[in-house]
Structure P
Amino acid sequence: MQRIASCSCGSLKLTVDGEPTAVVACHCLACQRRTGSVFGVGAYFPRTRVSFSGPSRDYVRPTDAGHTFTSTFCPSCGTSLFWASGKSPDLIGVAVGAFVDPEFASPVRSVWEESKHGWVDIGVAAQHFPKGRT
């Protein structure tokens, strides 16, 4: 199965082949800032199954675990479409909402719940972690 995710203006597109290895809800403060929401939801795919086209910019930041985190966004509309972590360089995380598919797989993990908003419940996830998964 092939899926296409795109930014708000449609100029940056990402194509993935197959199913994600995991879908994760993240409540860390960086994801809250990146998304402008109270958490982010990412689908992770092996880098070899991901391609993208269109103009993009990268924002690189350090993580609490001592790695780098690179968010790739559209320079026209600002949508943060996908990212890569130095912790798992062979995986690409893709913003689930960018697929605009209400049938997309639900999160299997919920991470950084120590900074989760009290009214948020990701009960569908089988695994819950106060920080990142170790």
Structure Q
Amino acid sequence: MKEVRIISIDDRGRLVLPQVVRKSFGITLDTKLMMVADTEMKEIKITPVGLDKDQKPIKLRITIADSPGSLAKIAETFGTLGISLMYGESAILEKNKTALWTVISPTPNIPLNELKERLKNEGDAIKVEIVPL
């Protein structure tokens, strides 16, 4: 079932999700939501994410070679490390040279510096940046 509503933003920039929507999605005060704003398409998508209240998501910008299998190799490294991905978007930076994969995931159980090194060594990442959310 689709629920279509017109909602407004208050003077502090907050929006209120109608109770029927919160209830149908099981959204409570502790629920984490992910917002994806696409300025080109003029769209905002808000999705509940399955994070425990003490988990913090991280955003990684991973530069890889723009060649067949590069994305699969880096994704396999995430799988090997047992890190699930909540969101991913890839874009070619320079045709046949470099691409960028932006990923949001729960904070892994390994130190972030070790994660960066493993993505470079095992996943062949050229560069790994951790961006604050």
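No lab work stands behind these numbers, since they all come straight from the coordinates. All of these numbers come straight from a predicted model, not from anything done at the bench. Cβ atoms are built from the backbone, for glycine too; each structure is taken alone.
Among P, Q, considering only distance in nm of label points 7 Å out along Cα→Cβ at positions 75 and 115, which has the greatest calculated value?
Between P, Q, the highest calculated value is found for P.
Of the structures labelled P, Q, which one yields 0.25 when FRET efficiency 1/(1 + (r/R0)^6) of positions 19 and 67 (r between Cβ atoms, R0 = 41 Å, to 0.05) is computed from its coordinates?
Q
Mean count of other Cβ atoms within 10 Å over residues 3-10 was computed and gave 17.0; which structure, P, Q, did it come from?
It must be structure P, since only it matches.
Where does the value 10.5 come from, among P, Q, when mean projected area of the Cα convex hull in nm² is the thing being computed?
Only structure Q yields this read-out.
Of the structures labelled P, Q, one was used to calculate helix-only ellipticity at 222 nm (-39500 (n - 2.57) for each DSSP H run of 4 or more, over all residues; to 500), giving -1500. Name it.
Answer by label: P.
Taking mean count of other Cβ atoms within 10 Å over residues 11-18 from the coordinates of each of P, Q, which one would give 9.1?
Label of the originating structure: Q.
A value of 2.9 was derived for distance in nm of label points 7 Å out along Cα→Cβ at positions 27 and 123; which structure in P, Q was it taken from?
Q
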